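Following are the structures in question.
Nothing in this text is a laboratory measurement; each read-out follows from the coordinates by a stated rule. These figures come from a predicted structure and were not determined experimentally. Cβ atoms are built from the backbone, for glycine too; each structure is taken alone.
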Structure P
Amino acid sequence: MRILFVTANRIGDAVLSTGLLSHLIAQHPNARVTVAAGPAAAPLFADLPELERLIVLRKRAFSRHWVSLWLACATRKWDIVLDLRRSLLGWTLFANQRLVSSKSATTEHRVQQLGATLGLADNPPSPTVWTGPVAEAESRALIPDGAPTIAVAPAANWPGKQWRPEHFAALIGRLTQSGAVLDGARVAIFAADHERPQIEVLLSAIPDAQRIDLVGKTTLPTAITCLRRCAMFIGNDSGLMHMAAASGVPTLGLFGPSRVEHYAPWGPNTAWVRTVESYDELIGAPGYDHRTTGTLMDGLSIDAAEQAAIELWRRVEAP
């Protein structure tokens, strides 16, 4: 049994698609899987136990990346081709079963939209993430045993979705102060190395003894295992947010100019809080230009974020 799984470029979208692959593997336990994904998302699948081949789909001019992928896959017959990129690939390969996702204008969550590809929109498989022993060992070194740790992801893939780092600093101060719900907790900061300058305000606001600086220090599998060692995740709508939710970590997503109904963190241990302005109000504001806009998250108060974090913590800790 051979499965070809073609998924997203972006980390968040790829994470949301993982439930479909997990479902197929559960149905076909002896399957050998080939995954094709963009460079950013490909490492998510590096520790998949059933992985036979990981193809990094790098975008090339005139869509030549699709030709390269076809050449890499055309010499064998596939039992299942699952194409979430809606390309012609699935229809031009030798395959017993072709599954191609369709565009959807519904208000359903993206996980439900993807579940419809397998006829599972009403009960879609939840995202999952795979890690191996190397990542596990690295995470224990980066976040050693000790006080509880809050994972914080203050960056996003564009400035409009980024809550101000000074607001993150104030929120963390409230949640970890004496008598608070996470009194004395450590704070692990997750971000890419190139994002360090924009979050320096947050890094410098956290005392040395409390701060775990993971900026630019983790691969995706190691980030996942580090997230599993945390008591809570707080971050903007981002790939890291979806990774945290898929890992089972209590996850609070901060939203503004993105659609909560499509991209809220998925799972029982999740919550979200958004700006007082709706997505349409933010995107439709006079002079809006996604290429030049700064943060559109100022409509989310520190008080609102604190209340959402406390409510999530109490809910997941109650049992």
Structure Q
Amino acid sequence: MPEPANEATVRTFDVPPGHYDVTVVVRGGTEVLAEARRLMARASPDGGWHRRTFTVNVRTPEAQQNGWDGPGTPGLTLTFTGATPEVRDVEVRAVEVRDVGRAPGGPVALFLAGDSTVTDQAHAPYTGWGQRLPRHFGRGLSVVNHSGSSESAASFLAKPELWAAMEPQVRPGDVALIQFGHNDKQATAAAYRDNLTRITRGITARGGTPVLVTPIVRRRFDGAALGPTGLIVNERGVDLPAEMRAVAAAEGVPLIDLTDDSRRLVEALGPQAAEELYLTREKQDDTHTSEHGATIFADLVAAGLRRLGLVADRFWAP
């Protein structure tokens, strides 16, 4: 029998860390969240049953990899939520990581390296765009979010639970999205470029494809347009998105200009309407995004990935 619910329905599975193919049958506009509030799939609210299959990364800690939120819950947690969530079937199957010449049916990994605007935030209303990105993908592509609150490009490289933990996981064919800038407040242009270059070269050396992602803007207006703080110009006057663009050009790596994409969106909305994208009303916070804002920014990242053609058609969700 299906499980209707006015509140979230939670299923837990006692499995070790790894990658898992999950198939669910849901209806009623049900959203499927995995682990620390990662949006994996969404059913159409048309009244029919819909089968959704996706690949999820299970790890410890399950949320922010710098331990910001603690270890989380062991195993795999799936949460079915929405206005009238219903779930009929759930299947979970372990899969091997794909590697050249081995386990060709295993998942390709999409790594995320960034700050609090990207990370898997354990507690609402805070939501990183990396948490809303997995819904764009189906079976075979596993989003592995190694971002963390308060991290800069320099601190990401320095902490063993971040760069040193992520780098060995990268395999040929994997893609890594890299967004830093919000916490590089005192970085010189040279130091910022050097740190980004080290990360991109490390991923390339492992056979992966690094993608530099300029940081989302802050809701900091100067009249009708965003001012320097909104456009991620740091306290030293360094235009960090411009420096990231320069690194991408120098290293010949792909770029998603999320700063420019988010700037055009936020400026078009204007100061008042743009509050819905951030935690302005709840927390007087013009940097961190609401669930709605994170979803919109994740859509921009997904559109950038599609333009670059780095994710095979078979991995995109219908």
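For which of P, Q does mean count of other Cβ atoms within 10 Å over residues 58-65, calculated from the coordinates, equal 21.9? If you can, show how the numbers build up before the last one.
Details: P: 10.8; Q: 21.9.
Matching structure: Q.
Here the criterion is percent of Cα pairs over 32 Å apart, and among P, Q the highest value is seen for P. Where does the value -7500 come from, among P, Q, when helix-only ellipticity at 222 nm (-39500 (n - 2.57) for each DSSP H run of 4 or more, over all residues; to 500) is the thing being computed? Going through each structure in turn, the value belongs to Q.
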